[in-house]
1. Quick check for you: by FRET efficiency 1/(1 + (r/R0)^6) of positions 302 and 390 (r between Cβ atoms, R0 = 25 Å, to 0.05), which of P, Q is greatest?
2. Can you spot which of P, Q the value 3.1 was calculated from, given it is distance in nm of label points 7 Å out along Cα→Cβ at positions 30 and 366?
3. Check the numbers for Cα Rg over 2.2 N^0.38 Å, for residues 158-229 alone across P, Q and tell me which is largest.
4. Given a value of 1.00 for FRET efficiency 1/(1 + (r/R0)^6) of positions 54 and 142 (r between Cβ atoms, R0 = 25 Å, to 0.05), calculated from one of P, Q, which structure does it belong to?
5. Going by relative contact order in percent (Cα under 8 Å, 6 or more apart), which of structures P, Q comes out largest?
6. Out of P, Q, which structure matches -11000 when helix-only ellipticity at 222 nm (-39500 (n - 2.57) for each DSSP H run of 4 or more, over all residues; to 500) is calculated?
Structure P
Amino acid sequence: MDYRPQVLFVTSEMYPYSKTGGLADVMGALPLSLSRLGVSVGVITPFYGRLASSDYPLRLIYEDCPVGYPWPDTTADIFLSDYHGLPVYFIARGEYFDRRFLYCTHKGDYFDNCERFIFFCRATMEWARRLSKPPTVIHAHDWHAALVPAYLHFLRKVDPFWEQTKSVVTIHNLAFQGRFAFRLFLESGLPHTAWHSDGAEFYGDFNLLKCGISFADLVTTVSPSYAKEILTPEFGCGLEGILRRRAADLKGILNGADYQVWDPKQDKFLPGTYSLELLTGKRRCKESLFQELGLDPRMLTRPLLGFVGRLRQQKGIDLLLEIIPKLMQRNVCVVILGEGDLQFEALLLEMMENYPGRLSTRIGYTEDLAHRIQAGVDVFLMPSRYEPCGLTQMYSLRYGSLPVASAVGGLLDTIVGHPQDKSTGFIFKPIQAEAFLECIDQALALWNDKEKWRAMQVRAMRMDFSWAKAAEQYIQIYNDQGSNLSLI
């Protein structure tokens, strides 16, 4: 195993070791895709408490790695796992990461999230410094890792070890920025020269993501459309100013889908596999899902609509809640899997009692049920108010579960909306309940035309969003930074 990676990823979660959303899926796939193209890759991520009792082969390789200012006596233990031949390093310290959830509970964020991820980023730099050869590129993801490019920016000025190392920060969701009080900047170990309006400061607060955007050599986000959207006040979440200033260094690269995991031809979670050539297994998946979720079997001949995602306004769950009574009038069934805001969870459970056998909600997230929903539904719903990339619509396309989605971000980059030529799904705007319902009605009308529906399914299932394409683009931007990976 190569302990001196050319590209070192820094992330707060990585499938299969930890996951709350799409970031974990990206980190489980992109490093492998780069490795297959000849890049030496490593990953650094926190050692969350549940890993101690997991079946993953983890071994302690370094004890008491110093973290330095502002905790000169605080150290981290480093664990290592072999992930399909790639080294994954885990930063361990119990009081920061041995918790039930990664970032928050239903009551809100952990009060010490800033300290937790300052610690993580400083420990990352200290551990990377102990690798005898510096990485060519450090690639940090989202606000939890965004201080790493800032530390690198200032360390390059004083430590020759880092002189040739470049940094990239990727924004997966600009709404989550890591915004904290100024006093926590004073504990970060960054120099006072980092505190200015084009640096770490954001309306008097310490903004970790803004800090990474300011000091990284390159900024990327997870779809071309989202890269354009975040330059505007509507989608910029207050950071459109610094993003416009970094526009020449901002690149949108569409995420990929891991077809080793998400492919109905080989999906281990399905009661029956299927392909675009032979869709009979999809019918079996629908029948099985009806039984599993307690839906009325008399409705099997009607469309089944599905939603998998966080139960938050960003994902448009409130729009779906608003139209559920009208969907019930259209004689369809709806299945929902997710967790999030307690008010939405309660409303969904209450509605399920009003429509027994027609509406099924499962609060929480299980990977196996997410797969079975993707395979068993006819129509997949994504009414997001913004969607940096989105992965579930890529999965639904591959599974022949045609998406109804809002016209934002990565949804625009992946779905060809009906009635365009070669359409693969349905796109709606404005992002309002009425437009959402109208778009669903278009899908239901086409569903009644079996020949046209089958043709759209085939086009959708042929779409290729494999990670190899994204990996090649990342290699290009690494090389454009003068990193000279010397790939064949």
Structure Q
Amino acid sequence: MSRKRIAIAGFQHETNCFGVTKAGLAEFQMADSWPGLLQGADVIEQTRGMNLPIAGFAAAAEVAGLELHPILWCAAEPSAHVTDHAFETITGMILDGLRCAGPLDGVYLDLHGAMVTESLADGEGAILARVREVVGPDTPIAASLDLHANVSAAMVEQADFLALFRTYPHLDMAGTGVRCLPVMQRLLEGTRFHKSFRQAPYLIPLHAQYTGDGACKMLYDALPPLEAGGVLADIALGFTAADYPGTGPSCVAYAATQAAAEEAADGIIALFEELEPQVETAMLLPLQAAQIAQITGARPIVLADVQDNPGAGGTSDTTGLLQALIGGGVTGVLMGLFHDPEVAQQAHEAGSGRRFRAALGGKSGLPGQQPVAADFEVLALSDGICRYTGEMYGGGVATMGKTAALRLTGTDAQIDLVVTSIRNQCLDLAQFRHIGLEPAGYAVICVKSTVHYRADFGAIAAEVFPVAAPGAFACALEEIPYRNLPAGRRISPVRG
């Protein structure tokens, strides 16, 4: 008896429609937080052991004895729209790979769920529709999606099964791929599920989507009991910077009967309604953060510059929080990661132990952003390549380009900064430690991240505080100039 043969591919982008730069083909080919574009056997070999959905699916499929046909995997750091050229080129490569694959029994896709291109509002819906057209109506298609997916009816219609991350920080990315494997096996045996899809009535800002406690934890705690009853259900919390009609939280349910699927989805939406008053959306203003930063303790506090998160399309070079800390004369501060290739290059030219004057950050053209002109001492230099050690990205390698550890001099404030040449979200202690800085030794750690930092920095932090400094990724949703949200989709209000 021949082994079942499954094609696997991945194409990921989280699109900030209010971002500054677009994602072209070069951005998908370049390594950053994840590997650059992979093809053929490299899709499996170069992601093996990483916390990625495609790695989890491939490992589980190999154990199960399935034959895998890897085609392509790529991702680009979140940004503004994916260019049409990049989308058509990469999607075309996946489709060509399917056409040339020979007989296939199924397809697994590692997607994000919040891709917007220059011409398409629903990138993943278009990918799934094109894959379906190639493989036909009877070939099972399963796909994994990010917790921040803006799931569309088209995605649900075109795929036989969608699985979504259930943790933020995303500690279960590989686990989500693993969850797809037994479902794929059932599909290969002829099982077909009845589906139900619902969208929640309000948006949740990303800094409030932390699943470690509160309302979001209670939402995800509702899923295991459904599974015990035979219903496969998942929840998306949505990506609020992708401005299109499907933006926002949703749920999908798969069951043996339509009635069971509908009942499960209705119950999840009712829980969304019940928990809305418990969604915690408060943020500190930069001046408040500077005041709190002056209260020192045995362990550092973490200030999260949530609106300048490059992992959500931020530029990672805004200076609002830095200026507040300087103005407040705050000491014992570690801050990163600043994306400023010009300053990183200046530091490398100056050399370790030397001082130089530079204008840091504020160069992306965002309104109201200005560089911080100051004197800096070069503490250490790096090629920016380091292995992640935290739970979320452990097993992977950060590629940050020329990197420098700098100390701000000539002010009452005492601030050390890490400056990179490639945008990377600050979510792993190794991004500081690889260049000789120990975060636990500081009174205050400032990270350009929204929630992912909690997975690694939470263990050393006394407290964590989201800070609403200006940036390209607005968490104060009432300030976003949405054009495409449907009537009736409300914004969960800021409290505190």
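1. Working: P: 0.40; Q: 0.95.
Evaluating FRET efficiency 1/(1 + (r/R0)^6) of positions 302 and 390 (r between Cβ atoms, R0 = 25 Å, to 0.05) on every structure, the highest lands on Q.
2. P
3. For this comparison of Cα Rg over 2.2 N^0.38 Å, for residues 158-229 alone, the top structure is Q.
4. Here the read-out was taken from Q.
5. Between P, Q, the highest calculated value is found for Q.
6. Values: P: -11000; Q: -8000.
The read-out was computed on structure P.
Since every read-out is calculated from the coordinates, none of them should be taken as a lab result. On a predicted model such as this, the values are computed, not experimentally measured, just so you know. Cβ atoms are built from the backbone, for glycine too; each structure is taken alone.
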